[in-house]
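In structure tokens below, several structures.
What follows draws every value from the coordinates through simple rules; no lab data is involved. All of these numbers come straight from a predicted model, not from anything done at the bench. Cβ atoms are built from the backbone, for glycine too; each structure is taken alone.
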Structure P
């Protein structure tokens, strides 16, 4: 087996995955969930495996060498069971199409690599794909050569003698380099998602922050009004919060804020935007909600917060909130105007004795 030919095949196969890294990155960014990202990974890796088989090295009459096993061994760890099955089926059918004396060995090798890849994916599930782990996958990819044992003994001996080391090295290097390319794309995506989350999520409570609220709230309001449905805006402020910080310390204050945020999220459920504005103030947007329903929801929020008992330094502590509500009914009303009206209602709730709900007054 000519070393230069094998090297060329390896480089071409690595070029395939390098070129595929761009659509792989695009699909990773655009897929809405982990499930769809795995589906995309499975499809792209399968295309890479089949493309690799299209540029094989003729190891012996009817016996072909390519880097399909590189992609087969990595399929399950990047795309799950679906990817492993899809790739095994696609490469198996293509190997049947190519024909030759090595068909049986080729199909057996595909089954071995797909199975080993799935087993290793389960073994190393949840672990960081380090260089050492990729080496393990690379060695496993070379175990597919055991499928050559179904060939005549003389053919096997000649193949092992002329290119056994090359086959092992090519699979090992191919897995390490391909795994590195795939992992790099996933790491970059994870970092981008983390930066995006840091920019839009309040670190203390896990709610969206003021910046994200200012971006999302107008869209929710416009969507409701487009359906001829009102949209309610609610501002919530923890009563006497400064006393909690002064008496029990800021750690206790943080505990209370996290508890209020959790209560608001539980009451609001899905389809409602809950944000921390800063300090002890929160905001909720209720799409497609009438004034009557908004009033009932606001009182539910007030009662839910008041019912929670906080244990601070062994002492029971209950916190109440004041709520200001404004229902947007006109497309001409700006988010700033709606916010000002809800804020005025909140001020009246605070001035009127706290632990109550006030609605914005008609203009």
Structure Q
């Protein structure tokens, strides 16, 4: 049986995982390889899945909990990719608030399914918007427990990539790489941009290596880990916008919505992990996002459409009460709709704090 290359790209909320994975997928596809992707979320209805599918990729989704808590579903989802023709490479994107992935996902996978999958190194993207503060001893607007998760993700990485280098000055990039090198001197640390492709030749080369054997599990306090996840409000919301008579810019409204969300969250003193809105109409999509209180809102995918009706999917993760997050999002949707004379119907909404991680497996030492 041919082994499928299994590559996991982790990182904190808003680190740019989806953009980086899409670039990696295009690289492998351009080189004649078949690629499958697996996304993961605590809730149902993930912007990343739809955005990747809109780019033409085959994507499976594991919703409702982290990979560690849905290990068997991860295996089943990966197996279903390329039902007609098995992928050569599977790229996997875990939840941005998840850590301890070597012990709970990758080592069990290597032990139980070594005949099916050949693992690459665990790659973790460092989010510069919060990384400088957290690596410098602050919390970046999050609880100390959530900042703990951020650092543990980097600690267990076999390759660390400082992502979004296109948004950093030369001095900022040097400072971030210095902070990472001082904190994790034994790590392979790279700088790259998932948006522009800068540094991605080195990223691809690092993923050609096989996963290193880990002699012992990450030292992690699951009580702090659980408190860190529980400090975050989680919301997935679907809505429908419509004007029966006149057309409106899908891109403009998508970006305006995230701008309104950002102002509402700033007023509520809720630091974002990431805020994403995907608007779809006529087979095209627009995506806007916001990832830190001191960063601008970005239209990351433009549709260039004028439409009368569209469907929205909102994924919002922020530090604070999910009830407050839900109120901010729903008020913002209705405010923008009223300002532009649009009818707004919220068709579904989920909001909650993530529960305590309960891994199916946790390998504390290597197994043959």
Structure R
């Protein structure tokens, strides 16, 4: 029995580890990823701030072989659902079960000038942003989203607070002006409901961070350091941190059997997370987030991997007490001055009975930064240990 997992990120790596534990030698598990590393993306922000290094945030996917999981450091080129085959740069792979966790790709080229603006959404750009922040001596800072959806919707706000904290430490806060822009929301964190919007509005006012809603970037004039909106409005900057547009990976985008016409991402049954026609094919993580109506976040990929692993184990073993799909989102944010923990239940929203998720916030404790670092260590131990 061959189980093929495309992508070694939060969803793919967790799923491989869970299946190896549940099924052992009953199955052959293969993980394919063009990146030789599994990376813990929440650490990218700390890398850009200089308090963590790249090796804190990554482990070689080759370590999965300790659990008798085969790893191929190759790029996925195409997926043939009818013949149960996946073509990679070096192989044609057959499968009995297929899990697709290829994530979303960043496409800064979609907006003129954005390729010269750095951000903590990838490892290499986090390191380049670190250099920009190291040179920052005060001035105008513009942080924000260019298009939705994108990974970790709250992160631009987290960055804004950390920049304010950094400015305070450098004694340049009085000459540092910070703005957060968003293409759709009218209030900070509006997508998480009125409670969160009110809480973050107060926090941003307290720390002198301005929010500008429904501000859509048309292009960036990097020579003159000006961001121009689709309405011709202009924002000058000395430091800009902008999230590039995202799109599905090419094997999904170029495959009509996999592409959901409504969301533009992978087609799945919203309740079971497998393909509506090819039941042996599952999707998880960022590649299905827009389809099912969730934001892109590693916590969702993690819980989806847990759920899918028990579905597959049930089918192979004949009986296995399946987990329910946990539709909870948990996020710990480092706001510099304080830490904040967010807990959101999305089930009611996904079933159409609520406009927003049911969210709660625990804030004001710097120890949450320690908790976030501790979880980073736990994460790698859980997958590779």
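Rank structures P, Q, R by Kirkwood radius over Cα pairs in Å and report only the one at the top, that is, the highest. When Kirkwood radius over Cα pairs in Å is calculated for P, Q, R, structure P comes out on top.
For structures P, Q, R, calculate relative contact order in percent (Cα under 8 Å, 6 or more apart) and state which one comes out highest.
With respect to relative contact order in percent (Cα under 8 Å, 6 or more apart), the highest-scoring structure among P, Q, R is Q.
When distance in nm of label points 7 Å out along Cα→Cβ at positions 70 and 342 is computed across structures P, Q, R, the figure 2.8 traces back to Q.
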